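Below you'll find a set of structures to go through.
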Structure I
Amino acid sequence: MASNFWSKLKKPILAMAPLAGLTDSPFRILVKKYGAAVLYSEMASATALFYNPQETLKLLKFTKTERPYVVQLFGSNPEHFAVATKIISQKIKPDGIDINFGCPVRKVTKQGAGSALMANLEKSRAVIEAVLSNTKLPVSIKVRTQSGRVKLKDFLKNISDLKIATIMIHGRTLQQGFNGPIDLVAIKEARNYFSGIILANGGINNRSDMLSVLSETGAGGVGIGRGALGHPWIFKELEDPQFKISFDQIARLAFRHSQLMFKQKGQSGILEMRKHLCWYVNGLPGARKMRAEMVQVESLADIKKALSL
């Protein structure tokens, strides 16, 4: 059995939650620099890896500085998961594999994947078994508090005998999507059905949110998702209440992010950076005018000018 890195991390664990199309290598490098203890890949399709793995393998590449790094898979076919898990373990060699049972996005759920898979107890169990049987890496899962008629406790009872290292619980139901209150009671009660590490996720945007979620749920850490967009230093703020960042530092960080994107993806990386740049300037003086410039940048020189560097 490969070493379970999860058990060696200091508590509370601060994890960068997976975000499709956003938590790529450049972004992960930055959040790691600011204190994220665990990094997840973007969501990768088990079916794509089964049929034509090359593009997806490119998406999952990472640098040594990003460890511990966990690859997250989504899909609904246990056979696809079995093959995808073998490919990931051999070719990518991450520190862990995660299965997505939490994504509420329609194009994912209509394939019976993400949180739709959580609602199917028989198939979700078969998927976990397929992954466990095909890797020595620690396996984790990401879930919601409810999907369809299946509540989190039903889901966990159904897999309680399987060797899962960690669960990240998004404290909302499938129906809620990304809005509305977090169900802290459901996260706390998960401990009755699961003995591994529990990470609370959803609606954590600052240190006081984190402390309150940890104290109410007893979770071993948190997963930060959208709270890190345009704000990769959030992990430092969660750790250190004294940490402050200046406008100049934010501008330099946004430019560093742009350089990493250009280095890894060329021109398409610059176009992808537009949305990140808009998040970086959110809430800053003159943000509206800057955003109008950000959405038109086509080169590193344009970005430098837009950030007044």
Structure II
Amino acid sequence: MLHIRRFVQGVDEPVWVEVLNASRKDRENWRAVTVEEMLLQEKEDPTFDLEGRFIAELDRKPVGVVHANVDKFRKERKGFIRFDVIPESRGEGIERRLVEIALRELKDRGMATAQAVVDSRKRDYVELLEGLDFKQVRVGSIMEMDLVNASQNIGENKQVAIRSVRKEQEEEIRLLTWLWNETFKEHFNFRPDTVEEIHHFLFSDLYFKDAKEIFLAMLDGENVGYVGVGIDEKYNLEKNVEAGDIFTIGVLKKYRRRGIGARLILHALETLEGKGMTKATLGVDDYNPTKAMRLYEKVGFKVKKKDLVFEREL
């Protein structure tokens, strides 16, 4: 018998982590999380949503989870659904029940739109969402490259000076927050990040820990862009790889098309290679208004997988 119940904070973290890891173990870009990491996220992440979590149990065995996530900082009434079912229990209608419960939960919490993201290769998940009246609104790509194959002389602006963000200085975090928001305000799903969020990411991020750096680009004495690189050491150990991630890059609108992005991406790749990495990954919105994907392809990145973004009105 299938029973779906609410998550109980302080009790169900081990259950949640067990189901999540079992459900996602076949994903090449996933590494196992621990109960300690989840508890730390609950305690320190300013965006963590404690509500809207449900656990599916089949004959009293946990087999699935769903989170009807509400971002308390987002003015737009859009909620986000993330659902997972262990491989042995997929295709039995559990996923549909979880998504239906999440839809009701988001509506009860005052949301007007629900969004879900699925791997394009999981046709059963795609068909499930389409059957529940979701419409595809976006496509994202996870890209990867071998650092040894990085192209040089891709039109980078060699007049650009690059320096590390001084994370210990509050004014630097405020500058980075402003740049982060200013360069992304035209993008899909944008909402401004707070200084508190950027501070948390710099010092308490679960995945990159201390193995991350953010660099600022300066041209004619002005801060015009930035790039961030990180290394998830647990991921590399679990997957037996030496990979680093370019987790963000942005250039102020009036300075675009001047080779600044190219300069930043090459610096990021050089930094990862200097840390002993052999591969680099990044994620990009295929419909990015800056046409960033062209730059990534030019330097040597290739698409590894596609994620489809679905939405429906509530």
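The numbers here are math on the coordinates, done by the rules we state, and not lab data. Predicted model only: the values in this text are computed from it and were never measured. Cβ atoms are built from the backbone, for glycine too; each structure is taken alone.
Observations
- Among I, II, which structure scores highest (criterion: mean count of other Cβ atoms within 10 Å over residues 127-134): I
- Among I, II, structure where helix-only ellipticity at 222 nm (-39500 (n - 2.57) for each DSSP H run of 4 or more, over all residues; to 500) as derived comes to -10000: II
- Comparing distance in nm of label points 7 Å out along Cα→Cβ at positions 103 and 215 across structures I, II, the highest figure comes from II.
- Which of I, II yields -0.38, -0.53 [log10 I(q)/I(0) by the Debye sum over Cα atoms at q = 0.11, 0.13 Å⁻¹, for residues 167-286 alone, calculated]: II
- Origin of the derived value 21.5 (mean count of other Cβ atoms within 10 Å over residues 23-30; candidates I, II): I
- Among I, II, structure where relative contact order in percent (Cα under 8 Å, 6 or more apart) as derived comes to 15: I
- With semi-axes √(5λ) of the Cα gyration tensor in Å, for residues 79-238 alone derived as 37, 21, 17, matching label from I, II: II
- When mean count of other Cβ atoms within 10 Å over residues 183-190 is computed across structures I, II, the figure 18.9 traces back to I.
- Source structure of the calculated read-out (semi-axes √(5λ) of the Cα gyration tensor in Å, 35, 21, 20) within I, II: II.
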